[in-house]
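No value in this document is a laboratory result; all are computed from the given coordinates. Model, not experiment: these values are computed from the prediction. Cβ atoms are built from the backbone, for glycine too; each structure is taken alone.
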Structure 1
Amino acid sequence: MNNPVQSCELCSHPGGRLLWESSACRIIRVDDPNYPGFCRVIWNAHCREMTDLAPAERHYLMSVVFAVETVVRRLFAPDKINLASFGNMVPHVHWHIIPRWADDRHFPEPVWGSVQRDGAAARPSVTDDILARALAEELATLTQ
């Protein structure tokens, strides 16, 4: 029989470029040139729904999500931030933090929707190191 942890993509791989982690969750950067600053906060343990987490864990996870939103807004200056949690494909609660611009490829549709335009406008260039440092500073006082 397969070991569920070995067959779980988010247990065996970070899920993107790892920017920050704690014992409970991690922040990764999604490699999408159309949406620089697109990050995910991934709960490390198998847990499908927010209500499966204890109240303190929910609070902690959302504090991390809000910290990511704060940093992405500051560094990328988007017109809007989309927050989404689906988890249909993996047994890990995770949140997508997606910076959006009024002239991006999909706006006003979700990034998974129909393409509306080329979306070739220049976007802020922020390296993984700069983003990781900003996240570490924003999360420095957060305790689990």
Structure 2
Amino acid sequence: MITILSIILFLTFIMLGSFHVYWLVGGTWGLDRVFPTKGNEPTTFSIPKFATLIVALGLFLFGGLYLLKSGLVVVQVPSWVSYAYWFIPAIFMVRAIGEFKYVGFFKKIKDTKFAKADTKLFTPLCLGIGVIGIVIQLWKSFS
């Protein structure tokens, strides 16, 4: 069970990291739905390429950690890395809850392109990542 769930998270993080690399190298597909806006006007907000690179690398790192967790790849890592398996789901659970204005289940602005994508895709995805990560940790604890 842990192996299957870990592989699901590995593939999810690799896919998410790949989107960020795509945007880093100039891709534009989906960009109109990934930035919160107050209305449906096009956003003039631009994330620096360095920040996009950091997010992509972080997502790939998360994927790599879950590949290790799956047991398909065995690499010796420091014991403190085990805390990451609680930290990663916590990040995504907090993202799913949101900041009460633009993102998450409790957002107030709900009629923009971003808000609709957030409701249908981003927030459920974050919740799923968080829940699967917690299930992996609890399953390990109880077995």
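Of note:
- Structure from which -8500 was derived, helix-only ellipticity at 222 nm (-39500 (n - 2.57) for each DSSP H run of 4 or more, over all residues; to 500), options 1, 2: 1
- Structures 1, 2, by mean count of other Cβ atoms within 10 Å over residues 90-97: label with the highest value: 1
- For FRET efficiency 1/(1 + (r/R0)^6) of positions 18 and 50 (r between Cβ atoms, R0 = 25 Å, to 0.05) computed as 0.85, the structure of 1, 2 it came from: 2
- If relative contact order in percent (Cα under 8 Å, 6 or more apart) is computed and equals 24, the structure in 1, 2: 1
- Computing Cα extents along the principal axes in Å across structures 1, 2 gives 50, 33, 23 for structure 2.
- Distance in nm of label points 7 Å out along Cα→Cβ at positions 34 and 122 derived as 1.0 - corresponding label from 1, 2: 2
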